[in-house]
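Several structures are given next for inspection.
No lab work stands behind these numbers, since they all come straight from the coordinates. Remember, it's a predicted structure, so these values are computed and weren't measured experimentally. Cβ atoms are built from the backbone, for glycine too; each structure is taken alone.
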Structure I
Amino acid sequence: MSELVHGKLRANGVTLHFAMAGAGPPILLLHGWMGSLYHWRKLMPLLASRHRVVAIDARGYGESDKPHEGYDGRTIAEDLRQVAAALGLERPIVVGHDMGALSALLLAAESPERVRGLVYVDEPLPGYNLDRFTAFTKDNPFVYWWFAFNAQPHLPALMWAGKEAELVDYFLTAMAADPSAISEVDKAEYVRGLKKPGGLHGSFGWYRDALTTGEQIRAATATKIKTPVLAINGQYGHPGVEEQMRLVAEDVRGVTLANCGHLCAEEKPEEFAAAVLAFAAGLKT
C-alpha cells in the first residue's frame, strides 16, 4: 500500500481518504463492512497495470470522516460521484464489495452517463431479496443475523467497544473459505480503523440505513439499468449474485470464484483481477 499515492478531498460535505495507482481507463473501488481501502491491497497493483485505479475509505471508515448520519446508499453514491469528478475519473468502472456494492449500483442506476460498467461483488440485493437471507427459518441454514443487530441504534457499538479485535477475527474468519488469506497484520489494520473515534458507529451506519437503501434501489431499478454489470461471488460466499443482478440490469455476466468465500479480492486477487480486466476490455469506450 505504500506504493500508492494517497490523498484526501472534500466531497458531499465530508472529507474522504483515497489512494490511487496506475494509468488508463479509470476504475473506482468501494470496500464493504469493517473494511477500508486496505481491502484492495492485493487487487490494485494487478489492475493498475492497465487502468488508473482509485480506492476510497467510505465515510465512517479508515481515514475518512465519520459523521453521525448519512449512510444510506444514495448519499454514499453521491460521495462516489463527487470523488470521481474531483479526481477527473471520466466514466469509471465502479466496483463495490459487500455493502459498498449497494452504492455502486445506485450510482450506475441513477447516473448511468457517469459509469462505464458496474462490478457487484458478493452481496444480497436489498429491495429485492434481503429478507430471504435474514429470515430465521429452518430452510435458511446460515442466517445473515447481523443485519438486524447492526441496524440497532447505539447498541452494536456499545457491545463491541473494546472488543474490536474479536469482532474482526470472528467475522473475517467466518467469511473466508481459507482464513489464512487474512493475516494477523491485515486484521490489525481493520481493527485500527474501527478503534478510531466514531469508527464503530460509522461502520454500522450502512446497516442502520439498509432498509432505506433497499427502497432507493427498488425505485432506481424500476426500469432495468443499461450499464453493463459483472456479478462476482465466491463459491462459498453469497449465492446467486448473477441471478439477482438480472432482476435489475439488462446486460449481466457472472463469475464465481472457486474455493473462495465472501472476501473475493483478498482470497483470490489474481482471479478477481482477471475477471475485471476481461470485463473492462469488452466494454465500449
Structure II
Amino acid sequence: MLEPVLIVGAGRAGTTLAVALVRAGQPVELVARRAERRAAVIQWLKQQQIDLLVRAEPIAAAVVVLAVPDRALTVTAQGLVAAGVVADHACWLHLSGAASWQLLQVPGGAEELAAMHPLAALPDPLDLDDVAAAIRPCRGATFAVAGTDAARAVASALIARLGGHVVAVADDARPLYHAAAALAANDLVALLHMAENAAVAAGLTPEQARDGLGHLMQTALDAVRRLPNGAPLRLGLTGAVARGDASTLARHMQALAQHEPASAQIHSELSRELVNLMRGSNLGPATLAAMDTVLAQALPPDD
C-alpha cells in the first residue's frame, strides 16, 4: 500500500502511528487541526529529519485512519462528509479498542470500515528525542481488528508494515477486550502508585522508590514473557506466594493494613489470584491452605 494514508488526529496515538508507518516505508499525511499542536509536531519532525506532511485540514484519501477519542469518532466521520473529502471506494479505520467500527458508518461516508486497536502503551513522540524509542511500542504490536472484509484487509496490510500481529475481536467483545488491556496497563500504573507510597513510607525516597520498583516490575514482566508459549504463568512468579511462605504473606497483610487499608485489600485480592495460580504447582495442600487462611483473615468484616 504505497498511496498515502491520511491520519486524522495528531495526538500521541496518531503521531506515533504516522511516524512508525513512515519509518516502515508507508507514505502518510497527518492532520493536526490545532495550530499549537501542528506547529509542535512539525518542529519535532524537522528536528528528527522525518519526511511527513502535516496538514491543517483533511483531504480525500483512499485510506483514512481516525485517531480521535471514541466520543469524537462519529462526529469526525460526519465532518469528513460535510467537508466533501470522501474518496471513491474509501476505507476508514479507527484506533479505538472498545468502540465499534460501526461508529464510522455515516450517510455519504466510506463503506469499508474497520477498527484496529494497538495493544501498546503509546508515548507522545514529542516528549522523546529518540525516534526509535518513540515508535518501538507500535512496531511489532498486536492489533485487535474488526470490520468489513475489505477494511480488515487494509488494516492487516498496515499492521504487516509495522511487523505487527492481527487478532480478531468482534464488536460485542471489544469492551471486555479493552477492559483486559486496562487491567494489564492502566491498573499496573495504579499498583505502582500504591507500591511507591508504601516504599516511601518504609523509608525510600520517591526517586529510589520509582527507580527500584520500576526496575522490579520490568524484570518481573520480562520473566513471564520469557516463558514458552502455553507455559503456566506461575512458572515466572517469584515472591512469598510462589514459595508458599504464608508467614511472610501475613506480615505483608499486617504492614499494608497499618499503612493503607485499601492497598492491603487490593494486595489480598491479587494474592488470592496468585494462590489459585499455584494450585497446580508442587506446593502441598497444607501450604496452600495456610496461605488461604492468611488471605481469608485479611478480608474486611461484613457490613
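Points worth noting:
- When distance in nm of label points 7 Å out along Cα→Cβ at positions 43 and 83 is computed for each of I, II, the one that comes out at 2.4 is II.
- Rg/Rh (Cα atoms, Kirkwood Rh) from the coordinates reads 1.07; which among I, II: II
- Origin of the value 15.9, where Kirkwood radius over Cα pairs in Å, for residues 19-170 alone was derived from one of I, II: II
- Parent structure of the calculated result 1.7, given that distance in nm of label points 7 Å out along Cα→Cβ at positions 195 and 227 is the read-out and I, II the choices: II
- Structure with the greatest value (metric FRET efficiency 1/(1 + (r/R0)^6) of positions 59 and 267 (r between Cβ atoms, R0 = 35 Å, to 0.05), set I, II): I
- Structures I, II were shown, and helix-only ellipticity at 222 nm (-39500 (n - 2.57) for each DSSP H run of 4 or more, over all residues; to 500) at -15500 was computed from II.
- Look at relative contact order in percent (Cα under 8 Å, 6 or more apart) for each of I, II: the largest one is in I.
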